[in-house]
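As structure tokens, here come the structures.
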Structure P
Amino acid sequence: MLRVPCLDVAPLTEPPFPTAAPSRLERTGWFIPVLGWIASAVLQMRRRTPKAQHVDGQIRARRLPTWDAWGDDPDRRAAAVVVCQEIQKEFGWPNDHYLPDDPLRLLTWTAAPDVELLFALGEVGRRLGVRALPPADFDYANATLSDLVDRILPGR
């Protein structure tokens, strides 16, 4: 477990309760334009809220920036800044104080590349001038934020 000495901050942890899987109604609604989308979005929000509140509380407790945890490589640090800012903006977190060992699935609410993450990565790519989408075999379910940042950096 990585600890930033000056901050004494641990990586994000899973909530101590299970997160419900999408219901059949929620999954089906995504295929029904407008009304289905609205119903599915409401069901999804209701299902995700407890987990999001748990993660939000951990992020909110990080009152100081965590950039020192990203090392001395200026390219890696710059990429981490952009990725963290875009994740904060896209997912509505209270700040962008993320650690390299933070599980990507907690910051993005999912263990797969969903629409919100793809939008964030598109903006990351635009800002950094690189292709920000990891390869198809990238393991989102077990990846850390560091894994994502390092895959985005050119030549890595």
Structure Q
Amino acid sequence: MILASLKEFSYGLDRLDDVATTAKSGSAIMRFYFNSLYQYAVGFFAVGGRRRLDIVMRELGLGTLLDPTRQILDEPLGETTFGAVIKSLRDKLLVHQSFRLDTLEAEVFRGFDPEDPETAERIQQLVKGLFGSIKDLYVSLAMAYPEAL
């Protein structure tokens, strides 16, 4: 099941790369793929209780494979971490939609301005790093356990 979910994420990331060659930044299709990938990423590491990917991987003795991903999620961002930001975005925008900007500013963008060019670039690099590390995890597990595919 872990490998299947990681494979789905990897497929979505590949499709996003394909779509990005023709779709405009911020278009509905780009937002769809980004939002889907965020859902997966947050589901792997921040929701789901004892079924979370990081907990299951540790129980299987494979927790060190998650070190690069954990490092990205633990990156400080304002008064919080990158992992907390993407969880809040998922909670406030994707699952329990709040269309109020003041809610986003108060609960998601704590102590940083996502519109600041330097911060926006940093967030973009963190997202790229997170998505890439999850895909790398899939590749590592797929090579180690091809029978699970």
*With mean count of other Cβ atoms within 10 Å over residues 39-46 computed per structure, which member of P, Q shows the largest figure?*
Q
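Comparing P, Q, where is distance in nm of label points 7 Å out along Cα→Cβ at positions 15 and 63 highest? Can you show the working numbers first?
Numbers: P: 2.6; Q: 3.4.
That would be structure Q.
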_relative contact order in percent (Cα under 8 Å, 6 or more apart) from the coordinates reads 22; which among P, Q_ = P
*Can you tell which of P, Q yields -20000 when helix-only ellipticity at 222 nm (-39500 (n - 2.57) for each DSSP H run of 4 or more, over all residues; to 500) is derived from it?*
Q
*Check the numbers for distance in nm of label points 7 Å out along Cα→Cβ at positions 23 and 135 across P, Q and tell me which is largest.*
P
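FYI, it's all coordinate maths here, none of it is from the lab. Since the structure is predicted, the reported quantities are computational estimates derived from the model, not experimental observations. Cβ atoms are built from the backbone, for glycine too; each structure is taken alone.
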